[in-house]
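S.K.: Each structure below is given as structure tokens.
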Structure I
Amino acid sequence: MIRLPDVPLPADALASLADYQRDVDAQPDYAARVTHAKERFRALNTKGNRTFDSVKATLTKMSSGARRCAYCEDSAADEVEHIRPKALYPELVFAWTNYLYACGPCNGPKNNHFAVFAEGTGVLTNVARARNAPIVPPIAGKPVFIDPRVEDPTEYLSLDLADTFFFTPRAKPGSVEHERAGYTIRELQLNIRDWLPQARRSAYLDYLAHLKVYARDKAEGLPQAHLDRLAEDIRTRQHPTVWFEMKRQHALLPELTLLFSRAPEALTW
């Protein structure tokens, strides 16, 4: 996971989302707002709705590779995901900043799971609503889940390039940052879906091969326009977290140290 680029939604789509949200907010109580939010989102989030066509087009521009999932960066993103679940936060059901493009295998496990550091105590508290539980607002608190729309997940997560290709928390155990990283990794199942570490390993080898080609062609004096095309290809591939970690860890892995010494400009891509 990386922080997503801030691509503005067109003004007409923003205005429509605000109208949709006012309709939800006008419902008489919280339970009614939850029910109405689910119904209206289901009805409006359809192909042919100009507002949501615009939402999806803009989220696509924010995605890596060929519209890859913002969470796993591997599968095709085909679901408008609510970072804060609409079943818990109906006041954000049509909030543009609460959307990202995700794949079903990520969106499904996350579903309506959410946790906060409870206001007043700071205790990590699961606020997901159990089946048949009363529909009441979640307790107040700061979110535990790392939001890639407004935060940089790479400040919390590290990727093991030397061995497992698992995500791990960067901070010390017991810290708030460690809890947030661990919670996000678990909720998205970023390590236990065995194909994801395999895909990251493949992406590493792919990036490595492309960087080798770039360094070779640079050494052979090929035209700058050709080198620029190779660089752009690297910058726009899926699994951008793998590329970020290759740059961050280049001094720790000999094969990366050598390659980046031949193309130090790649550290800025």
Structure II
Amino acid sequence: MFRLRRSKPHPTTLVFCVHKGASTFLATEFAPAVADAFPGLRHWDFASELLRGRTAEDMRLPSQGVLAARIYPHLYDAPIEDPVPARGRFADKKLILVRRDPRDAAVSLYYSIRYSHGPGTHRPERLQEGRDKLATLDRTDGMLFRPAPVACRQFRATDDLLAKYPDVLLTSYEELVGDFSGWLARVAAHLGWPKGKASEIEAALAGALDPPEREDPSQHKRRVTPGNWREVFDDRLVAYFQNELGDALEAAGYRW
């Protein structure tokens, strides 16, 4: 008699990111596609669930069966594990970090605050305050007011996360949008997916990362392609990022 092989439970996986670093794609398209490919796997849009009123206590993470995406830097320490792994925090889970060039993240955040971000966000009153302020400033001063400091702070948070959890799979926004097949293959290897699952998920997500036909500041998906900072930065912004991040940019592979 042959026994049916049971599929191996999917390890609980946390997808860390930064603001304007493909977080919406990861939470609303990638995570559901993975859950569809693995019966029984639940997916949580972690940041959005918190905005809807759930708490980290409500989303306690088991060792298997959950994919939690859109975990922003201010939430890196928020997830609660149940049970707590004997070998330390996140020891029985898989971690993925999607990092983005903070210069591009700052540009994208500027346009989101200035034009496209809706009220359903972390601290909506602060968003409106920022939008009103940016309306009074030119682009460089607007970038320096909030988007640039936020992008630098979040970039440093990714370095802290990597130092804290050396087993995290470090990936980049640039790899995600430029070579999704390669990015997905790395994720599949990290998570131990069976052969063929990555292709199945890639097919389900066909076209999801395509850039818009034209750039529209009022749209959340404004541009997609990396390198926008080169068209936006002036000497003041270059100096700011060099002063704030120094050699850390080069160490992460982001050149001037």
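S.K.: Once FRET efficiency 1/(1 + (r/R0)^6) of positions 22 and 190 (r between Cβ atoms, R0 = 41 Å, to 0.05) is calculated for every structure in I, II, which label goes with the largest value?
M.R.: Values: I: 0.70; II: 1.00.
Answer by largest value of FRET efficiency 1/(1 + (r/R0)^6) of positions 22 and 190 (r between Cβ atoms, R0 = 41 Å, to 0.05): II.
S.K.: I have 26.2 for mean count of other Cβ atoms within 10 Å over residues 102-109, calculated from one of the structures I, II. Which structure is it?
M.R.: Numbers: I: 18.6; II: 26.2.
Source structure for this number: II.
S.K.: Comparing I, II, where is relative contact order in percent (Cα under 8 Å, 6 or more apart) highest?
M.R.: Going through I, II one by one, relative contact order in percent (Cα under 8 Å, 6 or more apart) is largest in II.
S.K.: If helix-only ellipticity at 222 nm (-39500 (n - 2.57) for each DSSP H run of 4 or more, over all residues; to 500) is calculated from each of I, II, which structure is the one that comes out at -14000? Could the numbers behind the result be given before it?
M.R.: Working: I: -14000; II: -11500.
For helix-only ellipticity at 222 nm (-39500 (n - 2.57) for each DSSP H run of 4 or more, over all residues; to 500), the value -14000 is produced by structure I.
S.K.: Let me ask you something else. Match the computed value 0.35 of FRET efficiency 1/(1 + (r/R0)^6) of positions 30 and 238 (r between Cβ atoms, R0 = 35 Å, to 0.05) to one of the structures I, II, and report its label. It would help to have the intermediate numbers written out before the result.
M.R.: Details: I: 0.35; II: 0.60.
Only structure I yields this read-out.
S.K.: Out of I, II, which one gives 5.1 for distance in nm of label points 7 Å out along Cα→Cβ at positions 134 and 206 as computed from the coordinates? Intermediate results must be reported in sequence, preceding the final value.
M.R.: Values: I: 5.1; II: 3.5.
Traced to structure I.
S.K.: For structures I, II, calculate distance in nm of label points 7 Å out along Cα→Cβ at positions 54 and 94 and state which one comes out highest. Spell out each step's value before the answer.
M.R.: On the way: I: 1.3; II: 2.0.
Sorting by distance in nm of label points 7 Å out along Cα→Cβ at positions 54 and 94 in descending order puts II first.
S.K.: Moving on to the next point. Have a look at I, II and say which one yields 0.98 for Rg/Rh (Cα atoms, Kirkwood Rh), as calculated. Write out the running numbers ahead of the final one.
M.R.: Numbers: I: 1.02; II: 0.98.
For Rg/Rh (Cα atoms, Kirkwood Rh), the value 0.98 is produced by structure II.
S.K.: Consider the structures I, II: one of them gives 0.5 for distance in nm of label points 7 Å out along Cα→Cβ at positions 14 and 46 as calculated from the coordinates. Say which.
M.R.: On the way: I: 2.8; II: 0.5.
Of the structures listed, the value fits II.
S.K.: Could you tell me which structure in I, II was used to calculate P(r) over Cα pairs in 5 Å bins from 0, in percent, for residues 174-229 alone as 4, 16, 13, 12, 11, 11, 10, 10, 9, 4, 0? Walk me through the numbers before you get to the answer.
M.R.: Numbers: I: 4, 16, 13, 12, 11, 11, 10, 10, 9, 4, 0; II: 4, 17, 23, 20, 15, 11, 7, 3, 0.
This figure was derived from I.
We did not get these values from a lab; they are worked out from the coordinates using the rules stated. Bear in mind that the values here come from a model prediction, so they are computed numbers and not experimental data. Cβ atoms are built from the backbone, for glycine too; each structure is taken alone.
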